[in-house]
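Every number here is computed from the coordinates shown, using simple stated rules; none is lab data. Everything numeric here is computed off the predicted structure, so don't read it as measured data.
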Structure I
Amino acid sequence: MATDAILNLERLRCIRESDGTGHSEPYIWPALLWIDDNTLAKPELVGVTDPALGNARIVIKSDMRAGQTADIPASVGRVLRVRLEDVMVFRRLILVVALWEEDETPEAAMRAGFQAFSRALRAAVADNLFALSQANEEEEKAIIETIKTRVRNRVRSAIENGLTGWQKARVLLGTLNLDDIINSDFKIIPDLLATSITLTFRAGSSDDYEIQGNLQVLPVPVDDCQAQVNAVKAAKSVVDNIDVQIRTLQDELQHASPAEKPLIISEIRRLRREELPVAMAALEDARRALQTCRESTTIHPVLELNGRWTDGSARSAVMSVAFTSLMVDMGAFNRPAAHGSIVDASTITVTFPDDATYTGQLRLPNTIRWSNGTAWTKV
C-alpha cells in the first residue's frame, strides 16, 4: 500500500506591501521535499518536486494591494505531490515557498535562479538533515535560517550569472530593476496527516503576506488486478526488448562487411521467426487475463460518479473513480479530500477525514442520499 501526499497552496493574502512602482505583482517558487527510507538509501538523501520551469514566474495577481486576497493558480499551487510507501519506517515532508515581487529580471536569468533554487535547497537540506533531526525548537530555527541564507545566495548568484554584460551594466546604472525576493517560509511536516497550512512572508515593516493551503493525505487505490497489470507490463517489456535487438542488428547490417552480413541476417530472421511470435503470444495471453480480471471485479454503479456534486449550495465536490475506489475533492468547502469505495451498484461508502464515514445510496437519475440524512445532486 502507498499514500499520496498532496500540498495545495490555495490563497495569497496581501497584508502590507511597499513596491516602489505603486503596487505588487507577487509570484511564488514552491518546493516539496521528502525524506523516507528510499531517499536515505541514495546519495542525495532528499527528494524534491516543484513546478515546471515554464511556470517559474506566474504572477498571482497584478497590481495587488494591501487587504486583497487572490487564488493561487493551479500551475504552481496544486502541483506538489509525492507518493510514499506505507511500509517505510521514516517519512517526513518539508514545504518551502519563496515569495517574489515581479519587476524586470530577464526571463533567462529568472529561470536560472529558479533552477538553482531547487538544486540548492535539496543540497542544503541534505547537508543539515542530521542536525535538523536532533535539534530543539530554537536550534531548528537557526538551522533553517542557515539553509535559507545559503539558498538565497545560490539563487542570487545564478541570476547574476544569467545576465548578459549589457544587462549587468543596466543594473549598475539603475535602469534595470531586478525582481525582489520578499521572503521565504519553511515548514517541516513530521506526521503524514491531513492538515491546514499557513505560510507567512515578512520583510521588515514594509511587506507582509500570508498563504493559506492544506495537506491532503490519500490512500492509493488498490487495483484488484495488479498482478495481471504487472504481467502485461513484463510481457510487453520482453516484446520491446526483442524489437530493440532487431533494430540494433538492422543498424549493424548497414555498416557490416560482406563476410558479417549473412550472420546478422540469420540472427534477425531467427528473432522474428522464433522469439518474437512466442513473446507476442505471451503478451496477448497476459492482456486477455487482465481483461477477464477487469470484467470480474469491475462494479458498474447505477450513476456516473465521476464529476461535480452539489449539496444544494453554489459549491460542489469533485468525485473521481479508480476501479472500485473513490476520491472526493472537497476543496470548494475548504475541507480535506475524502476517500471511499464502491460497495455495489447502488451503494458507496466515503470517509471524510474531518468528520466521519458515511454510506451513500445511489438514486436515479442523479442523487446520492447519505446516511446522515443529507443528499448530493450531480451537476
Structure II
Amino acid sequence: MAASVPLRGALDAVAAWPPDAAVDASGRRPVAVIDPIDPVAERRLAYHCEVVHPDDADPASLRAAIAEAHGIIVRTTPLPRAVLEAGQALRVIAKHGTGVDSIDTAYATQRGIVVARTSGANAAAVAEFALTAILVACKPMLAAAEWLRRGSSSAPLVVAAERAGFIGCELSEIAVGVVGWGAIGRRVGTSIVLLGGSVVVYDPVACGSPDAPGVRFAQDLPTLLREVDVVTVHVPLTAETRSLIGAPELAMMRPGGALVNTSRGGVVDEAALAEAIVSGQLRTAAVDVFECEPPDPESRLLQLREVLCTPHIAGSTRATLRRMGDATVDAVLDVLGDTEPSDVANPDVLAVAGLLRRETGARPTSEAARSARAAAD
C-alpha cells in the first residue's frame, strides 16, 4: 500500500538524513576514522564532527591523524601507547568489533579514555561462518571439487568419488567442541544441536551448566579435546588465552579431527597447527585469523591444501558492517555528548570520565534512516 503524501514526505525527510550536502566542520570536534566503516554511518558522524582520515597506516601517519582528535574509530589497525600518546584531546576510542587486544586499553584507562566496542554486532555473521567451516570439515567438498576438475574415471561418478575416499559424515556422527560460550559460541553450539549434533563446551571464564538443551560443559580444556572430533574456537585474545591451543593440546585431540579458528590468531599456535596437519594428527582446519595480519605468504598454513585459510572475513557481511558502523558512531557521539556508551571495554574509566547515565532515543541513527527507506518503498 502506498504511503500517504504527508507520511511519505516525513519518511523521505528521515531517510535523507544526514543530508548529502557537505557540512561545515568548523568548530566541530575532530574524530579520526582509522579504518573504513559503513558510508552511511560515516556521513552521520560527519554531520556532527570533523572526520579525519590518516594518510597511511604507519605509526607516524596515525599519530598525525589523532593529534587533535577527540575520538577514534578503529577496526583492526593496532593502537599501541606510542600512537595514543599523540592524542592529548582523546576522550573515546570506538572499536569496530568485539576484541580490543589491538588497543592499549590499560594506557587508555590511565588517561581516562573510554574504550567502547560493538559486542554481539557480528555474532550472527561469525557464527554462520564457523558453522559453515564445521560443515565443510564434515564433507570433503573442497578436495572433491578439485578432484572433479582434474577429471574422473570412467566408472559411475559417485562410485569413482567414493573409491577416491570422498565420503563425508553427518553431524549426528560426531561431537563438536565449542571453546568459548559467549554470543558467538552459543549461536554455533545451539545451531549444531538443532542439526542433530552433540556439543561439548569449555569456557575459560564461565562454569557450571550451559543454558542450552543438548549441550554440556567440560570441566577443563583437555577433557573437551579428548571427547570431540571438531573444535571451534570463540574466545578473545588475552594473556590467559594466548596459545590456549598449542602442540600439547592438539595432541590430545582425536586423530583425524578438525579445528576451526575464527577468534584471534594468537589463541591457536599456528606452527603447532601446521605440524598437526602434516603429521596426520588433524585431518583439516579452517583458519580465518592470524597472529600477524596479513600473514606471511610463505606461512606454512597457507601452503597446506588441508587448511582452508581466509582473510579475517568471518564478520564481514553487509548487515554486520552496518550494525558495527552505527554502533561505533553512536559510542563516539555518546561520549562527546557526555553520555555513557552502551558497551564499554574498560568500565573502570567511567568513574573518572564524567559521563551521564546512558539515555536512549535521543538521537536518530543511520539504521533508523534505512528502516524508513524500506517502509517508504
Structure III
Amino acid sequence: MIAYAVITVPLLALALCAAAGRWSPFYAALLRRPPQRFVALDGLRGFLAIGVFLHHAELTRHQINTRVWGTDSPFFEFLGRAGVACFFMITALLFWDKVLSSDGKLDLASLYRSRGRRIVPMYAFSFACLLAGVAWSSHFTIRVPLRDLLESIGAWAAFGWCGFPDVNGVDRTRFIAAGVHWTLTYEWGFYLALPFLAVFRRPLPFAGMLVATWFFLVHVDEKWAVNAFLVGMVVATALRLKPPAALPALRHPLAAAVALLFLGASFWAARDTAFGEASAALMGCFFYIVASGNTLGGLLTSRPARVLGTVSYSLYLLQGLVLFAGRSVVRLKGADPVKIGLFETVCGLALTLVSFATYRWIEHPYLAPRSAPKPAPVVQPTALTQAP
C-alpha cells in the first residue's frame, strides 16, 4: 500500500465530512442535536472505519498481485484487527452499561427491535450489492442448481449463522465485500448472550466469569474477537466503579498523550502475536481513557469526526464493495505505486460520499421519526454518545 494514502484518505474523508456538516441541512441538523452518553466514541468510530478501510485496501492490493487475501505488513494487519476489536469494545461497553444501569432488568423486546432497526436495513442493502457483484462476476448466468443458489443466499440472509458460503459458484464470494459481514455474527451473538451474561453483573461474579472465560479461550485459536468484548465489559464496569474525582485527570491533555502511548504499545505488542491478550489489554487502556471522556484534544468531538462517526456503519459495510467496483473497472495488477495510491484515495472518497447517502436514506429512516431531523439548540459537546 502507498504511504500517502494513509494520510490522504483520512484527511479527505474528514474534509468531506466538514463540508457535509456545514452545507447539508440534514447533517447540520444532526450535529445540532444534544449529545448523549460517550460522544467521544462516536468520533472514534469514524476513525476505526477508515482504519479498517485502509487495511482492506492493502489486502486488496496484495490479493491482486499474489492471489492471496492477506498482508505481510504488521501495521496494516493491526489497523484491521485493532479497528474491529475496538468496534467490539464499543458494543460491549454500551450494552453492558445498559445491563449495569438497569441492574440486569433489560427490556429484551425493545433491545432486539432496536438492534434489528439499526443493523438489518444496511446489512440488507450491502447484501443486495454483494449479489449484484456475484451477478457481475458470473456474467449474469446461473452456474449452480437453483436449490443450491437459494440455500447459499439463505445462509447469508441469516447473518452468517450458517456460514458465508460461495454464491452461484463465485469463488470466495465473501471477498466481494472484503469479508466484513462476519463481525455482525459476533455482534448478534453478544446481544443474544446478554440476558445470560447479566447474571454475572455483580463485581465478584463478573470477575469469576472473566477468569473462567479466559481459561476456556486458551484453547480457542480465534479468541481475539471475544477478548475485545470482554475488555469492553471490563471498561464499562470500571467506569461505573471509578470515583467522580478521577474524571478531570482522565480528560486532561496529558491523559490523551498517555492514551496514544497505550495505542502505540498495543501495536508493538501485536507485531508477533496477531493481537493477543497483551495487545487487547493495552488497547483496553486506550479505550478506557477515551470512554472516560478524553476527546484527544477535541479531535473526537470535532464536527467532521462526528459526521464520520455517524456514517461509520455504512463506511464499514460498503468498503469492500467500493474496492471491488473499483478494481472491476481499473486494472491494478502490476500497477505502479502512484496509480495504486491514487486508486485507494479515490475509493476512499467514493466510499465516504456513498456512505453519506446510505446513512441518510437507508439507515436513518429506521432510527428516527420519518421526518427529517429538526434543528436543536446548540450545546457544548461533552463525553457522551448514543448506542450504535
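Key figures for this structure:
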{"quantity": "Ranking I, II, III by Cα Rg over 2.2 N^0.38 Å, the structure that comes out highest", "calculated": "I"}
{"quantity": "Comparison of I, II, III by relative contact order in percent (Cα under 8 Å, 6 or more apart) - largest value held by", "calculated": "III"}
